[in-house]
Structures are given as C-alpha cells and as structure tokens.
1. Thinking of P, Q, which structure, once mean count of other Cβ atoms within 10 Å over residues 182-189 is computed, gives back 13.6?
2. Comparing distance in nm of label points 7 Å out along Cα→Cβ at positions 166 and 270 across P, Q, which structure shows the greatest value?
3. For the read-out mean count of other Cβ atoms within 10 Å over residues 150-157, a value of 20.4 was computed from one structure; give its label from P, Q.
4. Of the structures labelled P, Q, which one yields 22.0 when mean count of other Cβ atoms within 10 Å over residues 54-61 is computed from its coordinates?
5. Given that mean projected area of the Cα convex hull in nm², derived from a single structure, equals 19.9, which label among P, Q identifies that structure?
6. When you work out relative contact order in percent (Cα under 8 Å, 6 or more apart) for each of the structures P, Q, which one comes out largest?
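What follows is calculated from the coordinates using simple rules that are stated; it is not laboratory data. Only a predicted model underlies this, so the values are computations on that prediction, with no experimental measurement involved. Cβ atoms are built from the backbone, for glycine too; each structure is taken alone.
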Structure P
Amino acid sequence: MKKQFTHSSRSAKVVAGLAALAVGVVPFVGLQASQASPAAVTDTGWARPFSGTERYVKFAPTVATKSTQVNQPLGQERADALAARFGFDKADAMSSEQYRLLVTGRGVGGGTKEALVAAKLINVSVRYLTNTKATNLYRMINGEKERILLGSYGLIVNGDGVLESPANDTSPVRQINWVLAPQIVCAYSADQVPAGIPCGYMGKWFRANGAKDTLRALYASAYTLEAVYGAKSQGATEPWELVQNVKADGTTSTVGMAMVPSIWIVNFLLIYALNPKAAANMPAYWAPLPTAVADALYASESGQVAYADYMQYFN
C-alpha cells in the first residue's frame, strides 16, 4: 500500500458528529477522517473503509472485464433498481422543477451570490461524477478541444487541464462537501470552510423549497451508513485520493477515490435524490488506472499531473 496520512482529532469529531445526528452529509467524496484498515472484505478486493457496508458492497460497480464496459453508464432501469436496493424510493426524489431551480441558483432563498456559487458547484460536481459515454466533457489540451472520458477511472480533468481525483482538495467535488454539510458542522468547523463557499446552503434550500421529504428519504437509505465509511475513505489517502484494490490472487489495481464502493454509493444516492436521470449516467464499472498514470500521480506532491502528458493512456 502507498503511504497514508491521518488527520486531526477535530476532523474525526466532525465525522462522528455527522453519524450521530444521522443527518451527516458526506457527499460526493466525503469529509476527512481516520485511515483505513488493510483487511479486505470477501473477494471484492476492497479493504475497509473503502468497501463500505458489507451488505451493500455487492451492488457497487465491479471491475470492467472488457473495453466496452469502460465508461459505460448505468442506464435508468439499473439506476432505479439500485436505488430500491439501497432503500431509496424514486418517488422521493426531487421534482424536475425543484432540481431546475436548485441548479440555476433560484427558488426560495435563491438569486444571491451564495446561491449561484452553490449552483455552479452542484452542476460541475454532477457532471464530473457522471463523466461516462452519456455525459461528454471537453477541455482545451495543447490548443485542441479534447473529449474527456474518465468516469470509470475515478478521475477528472479540471479547467486548467490537470488530471486529478475528484476528491483532491482543489476539486469542486471536494469543495461542495461544505455546501451539503449540516449547519452544526458549519458552525463547528467555520475556520475550515474555504472562502466564498456557502456552508450548509443545500439543507437550507431543501427546507425552504419543499424538499424535506427528499432529505428524510435520503437519510433513511443506505446513504447514512455508507457516509460514515465514505468519510473514513476520504481521509485515508491524502493527498492523492487513489485507492488500491487487492484480489485474493494478489492482483493489485489502482483507481480514483470516486469509484470505491463506499464513495460511489454515497454519490449515487445523493445524485439520484437530486435527479434520477443524472444518476443513470454514473459509471456502471470501474477501470484500473494505467500503471504509468498511477505512478505519476503518486509521485506528485499534490496528486495532480498535466493531462496532456498522460492522455495517450486513456485514448
């Protein structure tokens, strides 16, 4: 295993508080916590906490065994079936109108600077986490417009053309955690919230715009259990946010944080609660990172490399 880091007791207490309240939003890629145990769960190859809850790990994406499966989206039928398996009823998802208002920074309490910041983070995060053949992303790389398809690898290419895990500190997918955090966490961790990020905005918007039932259904689903493991997963691999999958036969693969079971299930349920159609575009399979890419990311101090230098491994 690569070198791991632990975090402060303050961060661990924040996560513990989230779990105790059963309203702990550790969305997309989770808040920081303690490091992982090296013990693998059954034959999945995932160690805890990356594997998440044992009863749900079998429903998470499996490794792609053929090239056509890489970046293949779930599809609506499979997404709906998974949501039901995880204890979330499609009828409890936000309405299309509620979602439209949320992601445009409108609705009750909308139209403000913080509403627009939150809307942008939500839009970007959903697009990054649904970057499959169903959701195209493009970046200017070496003066050329390049199509980005990295969902199954659990990586993103940011606006500066940098390849990284979406859990990287600089990623919108990491920053949106504060938008989705409950108010008690915002108050307790006020000095840690990045400047300009509206901490706790999501909960306030839901309560003001008739989406309380969606929140209740989300917290009653597998989301709450998986969020605890997701938080621990996040904190175990700083700053690279990459995870190793080790099979019983010794086969080792590396993937970005977004595709490990605990994080993927949390992301799936949150996106499904917002918009089931968007959740249907999430990756159906995970794919191992090319060795050269994984080595380069681990060798960097920030968990980032120029996509231009490694895009040939994905094309």
Structure Q
Amino acid sequence: MRILLKILKIVFLIVIIAIAAALSYLYGALPKKEKPKQITIEATPARLERGAYLALHVNVCMHCHSERKFEYFASPSVPRTEGRGELFVKDVKAGEIYSPNITPYKLGGWSDGEIIRAVTSGVNKTGDPLFPIMPYGVYANLKEEDLYSVVAYLRTLKPIAHEVPRSHLKFPLFLIVRMIPAPAQPDRKAQQDPGHYLATIAGCLHCHTPTDEQQRPIWDKIGSGGQDFTIVKSANITPDPETGIGSWSKQDFIEKFKKWEQPELRQVVTPENRNTVMPWIEFSGMKEEDLAAIYDYLRTIPPIRNKVEKWK
C-alpha cells in the first residue's frame, strides 16, 4: 500500500511538472513574434488619402473597431465612434471578445513598428496574442506602402477616451490563441495582380472559402462559400452560373456594392436572424475600378457548384 501511494505521488508530481512546463512554454515561447520594426512613418498627403480609403472601404478596420447599429442590415458603424472599439462577441463557449480602441487615445503610446506587428502578425504591444477574429493573416498580405498608409491614417483619428475591457477567453481557447500568431508571410503572387490583391486584403477569399474542423481554409474549394458565421453563411462567389456569380455581369457585380451608398439603405431595420456580417456599407465606398478588378479576378478561379443556404 505504501509503495502504491509512493508511486501515485511520483506520477502526480510528474503530471504537475509536465503541466507547469507546458504552461511555461505557452506563456514564454508563444506567441511566435519578431521584434517590432524600427520605423517612423512619414504621414504624406498621398499616404493619408490611401490609408483612409483602405481602412474605411477595403480593409474596413472601422467596421469592427467602432460602435455599430446591429438592428440595421450589415450593422453599419455609428458616426463619430470610429476606432473606439466595442464588445464584438459574447459567447457561452468562447467568452467575451472585444475589438480594442485604435484611436490615438490608446495607440499614442505605440510605435509604428508595434502597430505594423499587431496588424500583420497578431501580437500586441506587450507581446500578447490578438484573437484571430482580427484577420491579421489577411492583412499580412498588405503591400508595404499600403501598410504604411494605414498606420499613418490611424494616427489621424480623433482620440476617443473610451476604455475597452481586455477580451476574456475561456479554457482552452485562451491557450489555443497563443499558438496562432506568426511572423507575416505575404503572398507575393497575390500582390502582383490588382484583383487578386484586393480580393485578398478585403477578406473576400478569407470569408468566402469554406473551412475544415480546425477552421483552416480549404483552398481547393476557394470562393465556394458556406463558411458559417453563426447568423449567416458566406455566399458562393465562384463563376459557377447556377450557385455562384457566373451569371453576373461586371456591372451587376459593381452595382451590388455601390447601391449601399444610398443613404436610405444605411438604416434598413432587419430581423436578427436575417442579418449579415458582410460590411456592405463600408465596401460600397470602394472605387468602381477596384470592384471591377476583383470581379475580373473572381472570374479566373474555378467554378464550383455549391448551393449555400445563407440563413438557417
């Protein structure tokens, strides 16, 4: 009996040591990160104009980092709350996830390199991981000059004194998120084609490609939709004529976005179970030539027959 107790004590001690070692690794070695780039970005007029366009209408930073009206279709941002942050998700299993305040009220103490690292690698100023609802894997594909332009624009936002709580994740999610960030590895091929580039950094491919059980994109089904966003599933945007957008003309595609510029469509009350996570209001501000380039690129991906029931 004494021998058995001794063995159990040893086994228990080994388990405790193993757990301590694992936690030490997770909190010491992870997330993987590089030192912030030592750079001071010059805020030229061209960069500020480009940065505003990207942040507002392509990368749609303000859609997630502002107060929003969830009772309206596409949950438009509330004017004069741009960048202040908000409660993003409250889930029984995941916990509470907040989009942080990205106005100079909070980012004023960050270096340009620290902002770049957060945007493209998912690691904040203190080296902690960002929850991947922030699509840093998408923004890792930003061209250097576009990235600099976004950072320069963020510096011009009106400082809003709004305190946003830290995200509170439940077990084991708060450990898993530490394993996800990695140094940015931009897709150089995507950067070479205007439409492919815009479809990438705007998140079109990120959201409209189905994922596996580990939430990894299934790239051989690129653009075929069906990714589950709880309240809605993403549409098929491949050139399939029956279940995708193969029957759409370029003008049809452009008008699908541009119609949301109409002021009366920015306050369309919609049932909660018929809303969308697609930021139509923000995307409506994209230039027609950029929408045309995205359309041209989408015509080059394989047509995949996949009928998606958007709402449950």
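1. Q
2. Details: P: 0.9; Q: 3.5.
Once distance in nm of label points 7 Å out along Cα→Cβ at positions 166 and 270 is tallied for P, Q, the winner is Q.
3. Values: P: 27.9; Q: 20.4.
Of the options listed, only Q reproduces it.
4. On the way: P: 17.2; Q: 22.0.
Only structure Q yields this read-out.
5. Structure Q accounts for this read-out.
6. P
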